[in-house]
Structure P
Amino acid sequence: MALTLAELCFSAEKDYGMTLIAGKNGTDNMVRWAHYIEGGEVPRFLRGYELVFTTGMENHDTGRLINFAEKLHEYGASGFVINLGPYVDKVPEVLIEYCDSVDLPLYTIPWETRIVDITYEFCHHIVADEKKSRTMADIFIYAITNPENEENYKPELNKKGFADGEDYCIAAVYISDNESGNKDDLERTVKYNIVRRLNNYSLKHSVFMIDRFTVVVCQGIDNIVFEAEMKKQADMLNEVFSTADVYIGVGPKVKDSGELSSAYKKTMSVLKLVKSNNSDFMSYSQTGVYKLLMSVENKRNLAEYCNECLGKLAEYDRKNMTDYLGTLRLYLENDSSIAEVARITYVHRNTVNYKIKKIKEILGCELTQKDKLELMLAFMAEKLIGTE
């Protein structure tokens, strides 16, 4: 589930004399490792979410300490620990004020505390927590990919506190290719941002990767609250990944872990709708008639239906370099308004009338209400069978 600073440092005051003196609002930061750093090494060593220890050997004056703290904040450190002693005997008030202003937790430990001892213990806890998280993730991935083998995952979920009978909520997050760093860092940043928010609720949750998608499974939260929280996640991740596209889809709630596989498939269908609609968020509850199409288990049936309805027009477009499919889609989406299609496409209404007449010829139909309903369903189905 990823440890927070507050969880990691819970016993550190008693065991190591570790004291929080600034940045208390940031103690819910996730921690992925503990580092000992001196001097100007911050950019080279940090990848985000580290707790950094220093004696101030090369940063003992106030100006250098402030600069060091600024670099830690810039490169995404979770917190900052100063080993008080011969190099820094007292933390400057201006450093405390800075850390409070940016919510960067600042701790002190006495010189008698050996940094190697406390970092060893912290890293041990982090590794143990990651192992526990991976185990939990593996169970959920198995439940999603092998729903029929309930005897292999239900007992394990029960042991972890995920009992059937209480609603499961599920969501999926996708971040497009971007300039924000390598894939592992991207996935870690997404996961830590989500977990940090979910830790504000008293609920059971697991966040893990399936292919390139971050999957969120929660129990013990109302689905409406969960949807609102994931919408906030979309807004927050859009700020974090300013050079990328963020897509979040929330699936239906289910009461049994055996239904997670079906809920996951519907969640992925919602995610496709988010991407095709040029949006960043959508929930299953908002999908309307798409729910009927999502209930079709065999997507090949949807593909065949799309081809039956739209195949002739698609083939004509390919051979003649036309876009009658696009015209038909606009026509259907705008209540069969010739004037509106003309306005959107910047052409004369006579041009649109000609195209609609040609579309009728190619499809061999008169675009009756029944025809238009079938064609609209085909366009909707296309969004669900598109590539990831």
Structure Q
Amino acid sequence: MNPRPRICHVITTPTDQYSSGLRTRMEAKIARDLGYDVDVVTGVGPRDGRLISEGVEGVTYWRIPALSKYIYPHRDAKAFFDICSLFRRNRYQIVQTHLAKAGVLGRLAAGLAGVPIIVHDVHGPSFSSSQSLPGRELFINLERLAGLVTTHYLFYTNHLKDTFATKGIGNNAKHRVIYPDLRLKQFLDAPPLPVEERSRLRRIWHLAPDHLVVGYVARMVPSKGHHLAIEAFARLAERWPHARLVLVGGAIWPEEQAYCQRLQAQVDALHLVEKVIFTGHQLQVIPFYQMFDLFAMPSLYEGTANAMLEAMVMGLPVVAFDIPAVHEFCPSETIVCPFADAKGLAQGLDRCLTLLSTTPTAVCPSPAFRQALVAKFSSRRWHQELSDFYMRLVDDQGAGIRDPNSSKRGD
């Protein structure tokens, strides 16, 4: 009988407040249930130091204090050597990395330690046209370097796979696209609120029943484009005096606080204090979608664009910048604006608000589209495809692992 395969996940962000942390935890569970010995390497959490998979039985956790989300060269060098040392001691058959920084450090360390199977999960882009040219080229070249030792890529979208191929990253590795479990059914099942309940929820945030609410749900970092949403909204204030902008989300890491302060100052300077509402980080977002009239999507780059998908499943119209995720996932009713153009975003929001008052079906996603989106990102589909990936993974190296359900199927 073959020994149990050993796999180690590596991620910098040990918090369930990120979808990447939740996905990593679920992948660890799936591998564990398939018979793997599963370890998880993380850094230290942003607030209380929790690990991403705390409480999951059968998984061993290794905390690397020097491993952090943001770039600190001296700490990153120490993290690299600490991870490489761990890999050498534990002799993993598989290392699976997540996100940009852990992806580069973890894969290079695994290559140096002689790990035979090196998998990288591409949750989102590590480089985009919104970055400075030197910064973008640096990240592209780091991805190319790490790609030299990568044996397998798991992409969460087709546009990410295409981007890596276009840049010549990981050309010799095996590539697979698996749409993740985004738990969208809960959003589809959330009914429209009765008028009185919707008014009550709005009052909590100083919103009147006749306010037209433009909403956005995202962590507050520059790449999410909140500053562009505020600039665009300022252009609407005179034409739409009853419109309000509600920004759901906040800073999770200390390094993100400065951007939040910049946004507050921007709102003050534009005299929008009464019209732009900051809710801070919220664990329950469905009530906000139920309060919104439309969803603004000023993000400059995305992987799966989770909040946008949630909003569409809730039936909200979307006004978004022209980014690959919009083309891959949005229906024809979506209003697409020139990339990173606040004036163009303002025009798109104006058009959407106008159509909502006349022909809402022209901008709202259809029921059939919403159902199809839920199916595309379903838990069952993701679990099946990821289980198949893990079983094939060890077969590539001749280790072999048996599907626990094979006896039920007569395999």
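Read-outs: derived from the displayed coordinates by stated rules, not from any lab. Just so it is clear, the model here is predicted, and its values are computed rather than measured. Cβ atoms are built from the backbone, for glycine too; each structure is taken alone.
Name the one structure among P, Q that semi-axes √(5λ) of the Cα gyration tensor in Å, for residues 116-211 alone of 42, 19, 9 was derived from. Going through each structure in turn, the value belongs to Q.
So if we calculate FRET efficiency 1/(1 + (r/R0)^6) of positions 204 and 332 (r between Cβ atoms, R0 = 41 Å, to 0.05) for every structure here (P, Q), which label has the highest result?
On the way: P: 0.40; Q: 0.70.
Largest one: structure Q.
The maximum of distance in nm of label points 7 Å out along Cα→Cβ at positions 148 and 252 over structures P, Q, that is, the highest value, falls on Q.
Among candidates P, Q, the computation of helix-only ellipticity at 222 nm (-39500 (n - 2.57) for each DSSP H run of 4 or more, over all residues; to 500) that gave -16500 used structure P.
A value of 3.8 was derived for distance in nm of label points 7 Å out along Cα→Cβ at positions 12 and 380; which structure in P, Q was it taken from?
Values: P: 5.3; Q: 3.8.
Source structure for this number: Q.
The greatest value of Rg/Rh (Cα atoms, Kirkwood Rh), for residues 292-363 alone among structures P, Q is that of P. Here the criterion is FRET efficiency 1/(1 + (r/R0)^6) of positions 76 and 156 (r between Cβ atoms, R0 = 41 Å, to 0.05), and among P, Q the highest value is seen for Q.
Ranked by distance in nm of label points 7 Å out along Cα→Cβ at positions 4 and 20, structures P, Q are topped by Q, which has the highest value.
Work out the source of 24.4 here, i.e. which of P, Q gives that when Kirkwood radius over Cα pairs in Å is computed. Provide the component values of the computation, followed by the final result.
Working: P: 24.4; Q: 22.6.
This figure was derived from P.
Across the set P, Q, mean count of other Cβ atoms within 10 Å over residues 124-131 reaches its highest value in structure Q.
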